[in-house]
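Values quoted throughout were computed directly from the atomic coordinates according to the rules given, and no laboratory measurement underlies them. This is a predicted model, so every value here is computed, not measured. Cβ atoms are built from the backbone, for glycine too; each structure is taken alone.
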Structure 1
Amino acid sequence: MKNREVLGIDFGGSGIKGAPIDIKRGVLLTERYRIPTPSPATPDAVADTINKIVQHFNWKGPIGVGFPAVVINGVIKTASNIDKGWIDKNAQKIFSKKTKLPVKVINDADAAGVAEKKFGVGKEAKGNVILVTVGTGIGTVLFNGNKLVPNTELGHVFLENSLTAEKYAADSVRQTEGLDWTQWGKRFNVYLKEIEKLFWPELIIIGGGVSKKKEKFIHAININTKIKMAKLKNEAGIIGAAIAASRLKSKK
């Protein structure tokens, strides 16, 4: 049986934020509570920060955590933007031990995708749906119908001049290379065409910071797949993490 209220937490590069979520409606029940991400973001330091969020809400139920890495059965497999000490550590067990509560850990992009698919612009799509989040890097989430294919890393496909997509078309590249929005949009279009060719999606959802600037680059996008901008924005990761933890058993 699903819990109706779950504490969702989003572990980001600059902040760790959380809020209780009504997972039947996909809404925050309070304002988000945010704590700066510790530096270095070691397992102990992150667990302490997550426990502070739990204590802030005086939370006693299940917890879902969106984690910025590949996560397999709660175990962390990559550490691109976090402390290398996380590799092969079971984050679920670490957080559960610290909080004394049941915890589900899911890849952070997957968490955002779960929320957008269930409550956002992707809820009506029946075929393959891909969410592309564009920021410092490029994150991706793939759905077939309502089934999540976890831990896709399609920001690492190779494009022009043997560069990966995120080294060619991330928003950080636009800023670093001083590209205008049209120049960047043409690069992003190259990436979207490659994704279209490989997966034949029914819908591509654009998330991340660029989704708020649609009017600046959309004229440079020319693909056959329908495109929509993400709806849930900064709340998606928290909501999706909570949904992922909805079947955990509450402590008695």
Structure 2
Amino acid sequence: MKTPKDYLGHIPGGRVLDVATGSGGFISFLLEGLADPTEIVGIDTSERAAAAFGQAFQESPSVRFEKMDAGQMTFPDCSFDTVCIANSLHHLPEVARVLSEMKRVLRPGGTLLVLEMFRDGQADTQLTHVLLHHWWAAVDRTQQVVHNETYTRAEITAILAGLGLEELGLHELSDLDGAPRDPEAVRQLGEIIDRYIQRAEGHPELQQEGERLRLRVQEVGFHSAGSLLWIGKKPCSPMSS
């Protein structure tokens, strides 16, 4: 199985920005994979994310959090060597605006990384994750939380092609090694399903879908859905920012 270094080891990290970082889960992937990152800044609008991020990286002085709107960043143009976003495009109210800002703060010749889960062509056990994710999104939307269904592979690549960057790599990350009906994983998913069924109170159709998905987890099993890792380079032309 490939490691983060296999995908990112050729990229000189330099000053890195992780957009919509949440609790910083993708930063561990970056730290393991990138060559020589000097600083990593994670941005998010969530106070809860800030607390979890701070706890996770309290012993990493080169990693820090800033509360910031990804669609209207306060960073100067061309201020990062590497700019990333992971599993967040389908959470954004304005995808094009955020990607435009990411391109703006990336220096000419710098690297843009996008990791995004896709919904098509998944194994049956991975489809369980896709269906769960779409159900979670539907429940979130009843509470006015921006959470859309995931994209297809073609939709992701079309969105990124519109940025006008040079594509350096496109990789599919998929892991089917674990036991699909691992008892601990099934238990944990059951707890998440319980929480979302409670959140869906007043929407009986969504609560029923949750129970159907609980049975699917038990009968079909679960693997994390595959994701696309897109790597692009900002042209060195002065007109590219």
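When mean count of other Cβ atoms within 10 Å over residues 108-115 is computed for each of 1, 2, which one produces 30.2? Could you put the intermediate results ahead of the total?
Working: 1: 30.2; 2: 22.0.
Computed on structure 1.
Out of 1, 2, which structure matches 25 when relative contact order in percent (Cα under 8 Å, 6 or more apart) is calculated?
It must be structure 1, since only it matches.
1, 2: which one has Kirkwood radius over Cα pairs in Å, for residues 12-99 alone, as calculated, at 13.6?
Numbers: 1: 13.6; 2: 13.1.
Structure of origin is 1.
If distance in nm of label points 7 Å out along Cα→Cβ at positions 76 and 196 computes to 3.8, which of 1, 2 did it come from?
On the way: 1: 3.8; 2: 4.4.
The read-out comes from structure 1.
Computing distance in nm of label points 7 Å out along Cα→Cβ at positions 4 and 188 gives 1.7 for which of 1, 2? Could the numbers behind the result be given before it?
On the way: 1: 3.9; 2: 1.7.
Computing distance in nm of label points 7 Å out along Cα→Cβ at positions 4 and 188 on every structure in 1, 2 gives 1.7 only for 2.
Where does the value -9000 come from, among 1, 2, when helix-only ellipticity at 222 nm (-39500 (n - 2.57) for each DSSP H run of 4 or more, over all residues; to 500) is the thing being computed? Intermediate results must be reported in sequence, preceding the final value.
Details: 1: -9000; 2: -12500.
So the calculation was done on 1.
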